Structure I
Amino acid sequence: MAPLGGRERGVEGVVDACCGHALLGLGLCERGARTLAIDRSAAECERALENVDRARKVVGDDVASRVEIRLGDGLGECPEARDADVVVVAGVGANTMAKVLESGGLGLCSSADERSTSPSTARLVLNPPAKDGAATRRWLAENGWTIRDEKLVVENEIMHLVVSAERDAEIDTPSSMPLSVRDEIIGPVLGEGTASESPLLKLYVTKRLEWLREVRRQASLSAQRLAKKQEKSDSEYQSVEALKEKIAGYDEMESVLLAAIGVDVEEQRRNAHAHLEQQILRSYDGFDLKPGILAYKTVDPEESDGRLAYCREFLSESEASELMSSLVSSPPVDWAQRSIVCWQPQENTKKEVVQPRLVSWAGDIAYKYSGQTLEPVPVPDVLRRLQTKVEQVTGERFNHILLNRYRDGSDSMALHADDEPELGRNACIAAVSIGHVRRFDVQLKSKAKKKMSIFLENGSLMVMDRSLQHSHYHGVPKVTCAQDVEGERINITFRLLKGPPGWRED
């Protein structure tokens, strides 16, 4: 066929590197271009030839003769492609697209052989799936191509990106200036528009947000699983740090995407914080709360006399911080996840599970619950002082301390009741919370849907007494979005054991 280069005649020579049925090439030929249509599939080339024959009958030989169908894998087997004014790669993902372009010497990362003859190609037209937009733009930037135009299109319910890029003739080394996050994930041209003006851009950004939040969730779960391992290898420590960097990158990407649809991330965070504050305040309805004062409330008066009491600012912020540091570094018993047998009210059965939190304890006598026995452990001074303060406020006496450490929002405590025989009837249980605020649920045993919640704040004291352990379950649910929990929490519970394991009240 005639040479592809034709800028001196005002006619472009085009290479369609993944031509499929060659419909694009035929359309370009109708506009006066010469097209070399390449595909590695013999079946696709056969269909393309059939389309050329049909075109010859409809629009004449002049148009049909301007397109040549070639069987080949990429541009490397077609040296004349180097003379094309425009190279088109459509219908493939970013990785395949990069291999095709590099095989024709169009990438700065191409091998020396591939670049031995400098291509004259001035323009690339790429048509990847929209989800590969960032990878496509990144390749272009790294290989000396400047994006001149971008467009989103939907075909067969799949969104695609069309990118037109030109190369600066003076660039012969990879760019040392990476794209900004905005230009990479939205595009330097698309990013100039607004989602309100372009429904397709809004749809694209929304879909990217959905994808981003899912991959961030998976990365967060992986990081949490590794971080929770008691013993980690050097490579696992490195993996945790690498995942944290990825998650930080995802956070930045989310901010850019949200800004593209008119959402101010900082304002959104402020609103989320304000919403949490409202939830916290609503959970205190029925309590006559005053800082440092324990206020009682009968949970379900028509069902039982079980009470819940709450005291905000039982510990000052500095006291809570010092206590947290002390217990994290020097617990009475090394923090560990233990296997227990617990009642699952939703399934109406008992099951052995690994506690989804870390546990430690101290006390004068052994405590048996959920199939495990906590042997006597001396109470350290820091907890003895806290116990004395709790006893003074509640007017109760305690001899056992159980500590639960919630490392993040995925740590939890299933609904249960502290009704072991050794606690006697109508046991009083007090709990001091330090660290991040978490929701505490109290559910009536006889009516699964009847539940109240209270948020336990840093430095707070909560008390359950009278018949609450016999009429209600309580628990700390998982937090669906781990980002909503910015730090860990330790709950220090105090109870009075009336005897060793096996003791029964007369």
Structure II
Amino acid sequence: MKLLPQPAAAIAYLALAGAAHAQPAPMPTLLEAATAIREKTTTSCELVERSLRAADLHQDLHAFITIDRIGARRACAEADRAVAQGRKLGRLHGVPVAIKDNILVKGLPFTGGTRALQGYVATQDAPAVARLRAEGAIVIGKLNLHELAFGATGNNFAYGAVGNAYDPSRFAGGSSGGSGAAVGARIVPAALGTDTGGSVRIPAALNGIVGLRPTAGRYSGEGVLPVSTARDTIGPLARNVADLALLDEILSGSRGEVQPRPPAGLRLGVARAAFYDNADEATRRAFDAALDKLKGAGAQIVEIEIPQLREVAARVAPVTDYEARVGIAAFLAKHKTGVSLDRLVADIASPDVAAGFRNRIVSASAPTREAYDTALKVERPKLQALLRGAFESNRLDALLYPVTLAPALPIRGTEMSVTINGRTTSTLAAYIANTGPTSTAVLPGVTVPIALSDEGLPIGLAIDGLWNSDRALLAIAMGMETIFPALPAPKQ
């Protein structure tokens, strides 16, 4: 496969010739698309072309690093032949999707969002991608991300800052920024991202869509450039919870339909000191309004305390810092990328990521194996016990909090730090402040949109549960969709 030469911040498109820029028809949801193809009210190629036109229209979002026009068109033609011939169809037959570019897709470039890997082409599918393709999904391209998945904004200095679907001058969130923007802007009905400390749920929330961080280990993590193997997980992003439930079923191999669980009778925990007090006014207002709606629907809001949650979670930090160094080096060697860890780090373009690697991952003061073992085997169980205790002592069905402390902020000026509620801190710390602790404990979580701010920016609600409660969480989230009005689509 021949790649087009490109400047460092350009998007690499495959087979650009003949791209149309007309306003595409609205993109259906995942289930709508699959049903329409199966019932012959549309074709796979119509939806694929719609996705490709939408990607062209939204080039300012920098959502994609690579678009595979030739492969997508070839696949959709074959998908339409299968329908015409009455062949057995998969659950995602002919539906266009896109994949975060830290996940292997056979035959497509794999960059990890960084320059050093620009010339590498994957020779195999990650198992998660293989599962989607086995059900008939068509991968139209690879999505942009915060460089090496080490950040919460999607501001990538190698391939362009990912713009928010509702305001391209603001960031999309990260690290799965391209996934959030592509689904939020209706380019594709669903995408895969990855989540270590909030990297699926943050861009889902900031782009007005839904996202799932499954219990760690629920999906195969093979074929993913790691951040922390103890915390990493692939996660799906879509426009409604029913689509998430279908993707979870396919990716996990589980069976059984998810039915909406109405809010009435649910015990929903709210830990204000841990997750609410530092949020900005717009976020607090939206969260309070959401709680009022839930109470009005019969849910019981249980005010709880989780003492020293952040302090306990912080003591697990050596896990990520140690595993990043070891895991990335192992991935580069295993997949014969021809790139060493030293070269990869030397070529990092994004200043926040470069500083993080230099100061934490490959520095002389990086965690030792002994510090790592203590963090993983002693400190993380303490964090997990703390959260389990909060759930069990309060008989909670779920823990609720705002996904982020603020909606999306302008891309420029937030590269290293942000100020929220008069507090200035690193951008990464600010935007993973709420999702970080439960991610560190590898709990599952769903995010659903609950409001637009006065500036027209989405705000998301996090719904977390105990380990392996993924399907129950999806049922709760599906029930909540009935009381939170759907957000309007972004202006095209």
Structure III
Amino acid sequence: YSSTGGSSEPTREPMYTRRRGSQQSQRDDVHTGKWRENTCQLLLCIKRFQQSSLLLLRRLPYGEDLDAFLANLSKVSNSRERASQLFQWLINPIPAKSFFRETWEKKPILVQRKNPDYYKGLFSTAEFDRILRQEDVQYGVNLDVTSYTNGTRETHNPPGRALPFTVWDFYESGCSLRMLNPQAFSSTVWNVLSILQEQFGSMAGANVYLTPPGTQGFAPHYDDIEAFVVQLEGKKHWRADIGKPILEVVLEAGDLLYFPRGFIHQGDCLPDAHSLHVTISSYQKNSWGDLLQKVVPVALEIAMEEDVEFRQGLPLDYLTYMGVQNSDKDDPRRTKFFSQIECLMKKLTNYAPVDAAVDQKARDFLHDCLPPMLTPEESGSSVRGAPARWERGQVMDAGAHITTQTRVRVLRAGCARLCSDGEAVHLYYTTDNSRVYHKEELKSFEIKEQHTDAIEFLIHSYPKFVTVGSFPCDSAEDRIALAELLFQRGIIHTAEPL
């Protein structure tokens, strides 16, 4: 793999660092006669690294068929560990720890594998065609038809359903096709994203881009997400800029390109091949500033209620020395004014409802989340695989049959969260979410006060199974009633099928 930029330390400069230091050291080496020796050593190191990377790819299970890899991954009992392993597969051979330490949010990084089948099975043009034929794909909702010529970006979406005859005619005329939510139609993309969202602690989304040879579908732009460009078929020429070009590369099938949010980039297809890539995205509106947008207004409201200093009036004459028209004045009253603002800002932190704001962010995340794609074992031990059925004119195996000896756990590490609004406690959960973004309201229900400790116990016990009898409730009836409620909502499953 290769990365662009120099130091991984964050600075006040743009999110890359020019290699002034290394260039200076190279000039010094030329003057001392060591440049040739150092260059040979560097080339030898690169060759050894490439050899070791190829060897690593052969040794690790990440080169196997994706379906087989996901099947093996489903046997990992801890969903957070499952997410960690899947992310490592995505960026392999870069170690995930070094990626988050040195690259995440800082600089682009390129992984060139020379293995066109590495991502095979994730998505394909054949799958694209199948979806057009079998699913209700709507222009503007699920599919965009775009072009970018002579500096002008155009969208060519007609109204209604996107049918193969029209879509492929657009493609043949040089238009790019963007599928906006492939996870709604592809179970593999759904599975991958539903696992990765636990790695990021933020919604994981995807767009699929199919571009004809020799064309470009989108203008240079930047995104507000962390983007992983996964090349699936063909090849595509990419450029990234921050004021000046910092990256120019051709992605081929099996390659990966990561862009932090804020990097201006553009991609165009070479004349000799089409391009199919999927952009996996995450971390939208997940900054300190986004959290503070929820913290500060409420903190100010609380401060004004509880602290008289926040309610004291402004100076009678403050308009005569404050404001833009007075900003160049050397007036001691301005210094005093800013000093008071600084004092109040510091005091504001004492009223900041940080935990409540984090819970609000958590609710937003749970609403954004894809529902978990259950493994066969999870399906068989959850409400979705419960044996209740109509047979021979009557209902068979109705009821959950949960006892105090039944062992249960939550379906995923992050599938449920307790939050309080000061008046009631609600349990928010993702297991009934739609695969279509925000198609339905956030799922929640009110929890009895005597059940909150038991739900916290369940959440914190993951990934261990615990007996219903171990719930910290007042009675066995309470424990069983709570377990049946959580089972019926699809939030927990049992160690053995009921």
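Throughout, read-outs are computed from the coordinates displayed, never taken from laboratory work. Treat the numbers as computed from the prediction; the structure is a model and nothing was measured. Cβ atoms are built from the backbone, for glycine too; each structure is taken alone.
A few comments on the model shown:
- log10 I(q)/I(0) by the Debye sum over Cα atoms at q = 0.09, 0.10, 0.11 Å⁻¹ from the coordinates reads -0.84, -0.98, -1.11; which among I, II, III: III
- Across the set I, II, III, relative contact order in percent (Cα under 8 Å, 6 or more apart) reaches its highest value in structure II.
- When mean count of other Cβ atoms within 10 Å over residues 192-199 is calculated for each of structures I, II, III, structure II comes out greatest.
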